[in-house]
Structure P
Amino acid sequence: MPKIDLKVDEDNIGIRLDVYLAENTPLSRSQIQKLIENGEVRLNGEIPNKKIKTELGDEVSFSYEEKTLTDLKPENIPLDIVYEDSSIIVINKPKDMVVHPAAGNPDGTLVNALLYHCKELSDINGYYRPGIVHRIDKDTSGLLVCAKNNEAHSFLSEQLQDKTCFRRYYAIVNGVVENDEGEINAPIGRSDKNRQQMCVTSKNSKEAITLFHVLERYVDSTLLDVELKTGRTHQIRVHMQFINHSVVNDMFYSKKVIDNTGQYLHAYYLSFIHPDTKERMSFKTEMPEYMKEYIESRGGRYFG
């Protein structure tokens, strides 16, 4: 009988246990609730209540019948590999690709593609997130680094924690941003109104810092270069909404939606210290075509 082991990270603090497990495994919330009610889930070694909320470092484990959950399988999905060696692999993730399996997305993910391409991946983040050190949203494109062993994974994770891993994004936001640059320092936590959304709040939140500077202004929008100093879920999208400049076409956080293809946000720059050589590596990708087309339609000229 297969077993799942998870450890709660900073992005998943203060969430109901059943919600946390539904969002981090391909099981539905009702399936999770049934497992909890049957006493098959352990939280730090104890049988929990499904309404209990997660805390940093909580260890959750449970076993499941194979017929209950689809096993994780390698899939021959093409990858845009920017760099690869024996310890790490840097991917330019396309828009509309989910990073790891979860409820509603049991396959077709970056993890399924990595399993096909790589012989070994780290397992620190559990069975359904092999190799995944950090994530970007399904509808956000761009760079992320994955680990092939636990030593590399731990080393990269430490850089995310101590802010020596640098990540920059192109973001097209609604409205004309007046200041040429700025810092948004506002804590982010799970929304009480919608569990799928995050918000700026003092309740069950974590520090979140976003830096930005203007690259080009248009009649109804602005192209920003955005740097993450922390890595909260939906951080850029939430912070842009907070300053009344939501990301263009953001179906969660913007009132102005062009279509259902998702937000105009691209992780174009990634820099970190290599876990083996201890030398800094930096990578940059071009702005995706859909963002270039939007800029051209506004008479803009900046394409990265």
Structure Q
Amino acid sequence: MNNIARAREKNTNKRDVCMSCGGNSFTEDNVRGESVCTSCGLVVSERTIDNGPEWRAFTAEERNARARTGAPMTLTIADRGLSTVIDWQNRDASGRALASNTRAAIYRMRKWHIRSRLHSSQHRNLGIAMSEMERLSSQLGVPHDVRETAALMYRKALAKRLVRGRSIESVVAASAYLACRIHRIPRRLDEVVAETNVSRKQIGYAVRLIVSRVNINVPLASARDLIPRLSADLFLEGRTVKKATEIIRNAEERFVTIGKDPGGIAGAALYIAGILEEDRRTQREIAKVSRVTEVTIRNRYKDLVRSLGISFNIDS
């Protein structure tokens, strides 16, 4: 065993440094099983071990049919995807329909299997919450990694007993909103409230509770995160988006955006950039996509123009 360990260490040290040029950057060619130095092209190893499956698949259907492992573990399912699920199709492995007596037995097994999975109050809470999390995330159109972060945040809140005495939907909505903030996804609180059946006050209280009691680092909402989405809704050109981002960056450096709604700042920056780049949109159009009033756009517009010293000739 000692000889094998020394041989492995020797081979590892050889691959750490190229014998020809002394470089330490290598490229793995999985098709040929070779490890190649990116500096000089020397083949360091030609017998790389393939850790993948021994079978090949050319379509998604073949890959799913030949795979012998289940789905990966995920936090978006109450049991993390580790339990067995009895299908509802009432067919055997060959695809034939089950007999009536067998179907009745499978129905009883399925019923008790579901009851055994949700045997505690915490598991039942997670079952309801993860279903609501999947629905809300689908409505908001957020990617899978944001859903994982939101599910982890809800599990932490449940472990600290923050859900007790509050509606599950409000804590789920707060977790989804904070996950979007962490991943810099442009979703505002009003958009989350519009997809739920709870009030903005309840979700806001749940957000403050999670931030204060759960150990998470949530960045401040920035108007720059909203610029790509708002510009896409307004069909603005690239130079206008670049100018608006520059305006917001200068405003942040001068602390003009502190205490202001990010939607109003982003809308005003797009309005000013549209005037400067001759790609103008009306205040009503910008206010509609920004989910703020026209008065807010005008006030933020005046603040940015006065603080940044922007000058142009328009009839305001």
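Out of P, Q, choose the structure whose coordinates give FRET efficiency 1/(1 + (r/R0)^6) of positions 52 and 92 (r between Cβ atoms, R0 = 30 Å, to 0.05) equal to 0.15 when calculated.
Derived from P, not from the others.
If P(r) over Cα pairs in 10 Å bins from 0, in percent, for residues 196-267 alone comes out at 17, 35, 31, 16, 1 when worked out from the coordinates, which of P, Q was used?
Working: P: 19, 53, 26, 3; Q: 17, 35, 31, 16, 1.
It must be structure Q, since only it matches.
Here helix-only ellipticity at 222 nm (-39500 (n - 2.57) for each DSSP H run of 4 or more, over all residues; to 500) has been calculated and equals -17500, so which of P, Q was it run on? Display every interim value, and only then the final one.
Numbers: P: -5000; Q: -17500.
Derived from Q, not from the others.
Matching task: 9.4 is the computed value of mean projected area of the Cα convex hull in nm², for residues 116-235 alone. Pick the structure from P, Q. Spell out each step's value before the answer.
On the way: P: 9.4; Q: 7.7.
That value comes from structure P.
Could you tell me which structure in P, Q was used to calculate relative contact order in percent (Cα under 8 Å, 6 or more apart) as 9? Mind dumping the intermediate values first?
Working: P: 15; Q: 9.
Answer by label: Q.
Mean projected area of the Cα convex hull in nm² computed as 27.9: which structure among P, Q? Could the numbers behind the result be given before it?
Working: P: 15.6; Q: 27.9.
Working through the options, I get structure Q.
Once FRET efficiency 1/(1 + (r/R0)^6) of positions 180 and 276 (r between Cβ atoms, R0 = 25 Å, to 0.05) is calculated for all of P, Q, which comes out largest?
Working: P: 0.05; Q: 0.25.
Once FRET efficiency 1/(1 + (r/R0)^6) of positions 180 and 276 (r between Cβ atoms, R0 = 25 Å, to 0.05) is worked out for each structure, Q has the highest.
One of P, Q was used to compute distance in nm of label points 7 Å out along Cα→Cβ at positions 156 and 228, and the answer was 1.3. Which one was it?
Numbers: P: 1.3; Q: 2.4.
Only structure P yields this read-out.
Any read-out appearing in this document is the output of simple, stated calculations on the displayed coordinates, not a laboratory observation. Everything numeric in this text was worked out from a predicted model, so none of it was measured. Cβ atoms are built from the backbone, for glycine too; each structure is taken alone.
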